[in-house]
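Below: a set of structures, written as structure tokens.
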Structure P
């Protein structure tokens, strides 16, 4: 089974990339590929630019990676209550090539943030919107207060109850 995981942020220290990487590691007998949104930088999407240059090769490469997965593990960063600009731009370019960006792949949809809501706003937005773009969301999970609940040295959830909750979600849904 191949898992493609990514954090929806272009931060080099993305807490969502750390979280997605950890969550993907919890799947048994999986080959995990972790994507970095910095590898998918493109100019800001506009229909005028699309008309001028056509479908962007970087978006095609991203879609190919998504298509290669059996399961997607996506942890979205929350910027002002919504997707990060990096994720939204990649999503916009990709959806113009293939509306079903997520290729009907089963998805574990995650979010985390430094605050106590753990990216709850972006998680709600994505849970409602991404199925229209081919995401088969099997489960969602929000990790609140990342700095207090995730050990970056060990690269895992340090809060025993939250760690068990995530493991149970994966076991029950995948």
Structure Q
């Protein structure tokens, strides 16, 4: 068998009020990791983000998770989906990040598949959307690998007060296997 990559095994774990999750936020919201997202966040913004992640899980309005690489149990990124209003309909929006040493290994693709399975099992919303920057080729490819359909380009506000050009991707949870 020529050039087959080994199967990546991950699990997603619900975001918890732990120092490890705050450290993960610090590592994923640095200048390199946020070049397509409007730049890094201050410590106060990261603490607020951490609290929002916990609130999403507690309220049942989505699921925020860390990505754990198996069998090492190393936390290598984060993924989540949350309720948002889009074109007048309540849907899920999804976002993810994988730390640089672990990028390009299929971890994000596997984590998104796990998150899609979780969102689908809830049977709350039909659609999940992702809005990667048009310049973020890797995230756009990941959407395609996870069978999202591209709707087109759009202007997206992120972070609040800052607008960027994104590709709008949509996945129909009712037709996803």
Structure R
């Protein structure tokens, strides 16, 4: 399952998370990358996250974002099953390393991940919950035609409550 898309002078590929992606996860854990997510995680937390990414199986999929033709890992994107307001949904999230931000890479990667989630035909909706203080991630939701539902409280990571925007996208095309 390798998806490739070229837009705005960038060709990227998303590929399912592999054991060798642990180094990328440590790079994503930088303070500037985690400022909207409760701050950097400990080594143990990163190792646990890596294990969860590898074991998502039928509950979703995490991907590394690869810039082509350089084959440079530049971030992560994924979706996973969760329950929101008593409804089973997919949630999506992404991170792109600072030197690659602002180039449209995250938007392309999220679009590819949404296509993967939609192809499973498992849930009606996919939600994104970016911090209200994260204009770039909220802009990605708008660009990809997510519907703004409301501002909400969200616990992430466990024990850390943040204010988020709840964005929703219908995965099942209208007939």
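Computed from the coordinates by the stated procedures, all read-outs in this text should not be read as laboratory data. Predicted, not measured: the structure shown is a model, and the values here were computed from it. Cβ atoms are built from the backbone, for glycine too; each structure is taken alone.
Here is how the numbers come out for the structure above:
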item	result
Structure responsible for 1.0, with distance in nm of label points 7 Å out along Cα→Cβ at positions 25 and 97 calculated and labels P, Q, R on offer	Q
Structure from which -9500 was derived, helix-only ellipticity at 222 nm (-39500 (n - 2.57) for each DSSP H run of 4 or more, over all residues; to 500), options P, Q, R	Q
Origin of the derived value 103 (volume of the Cα convex hull per residue in Å³; candidates P, Q, R)	P
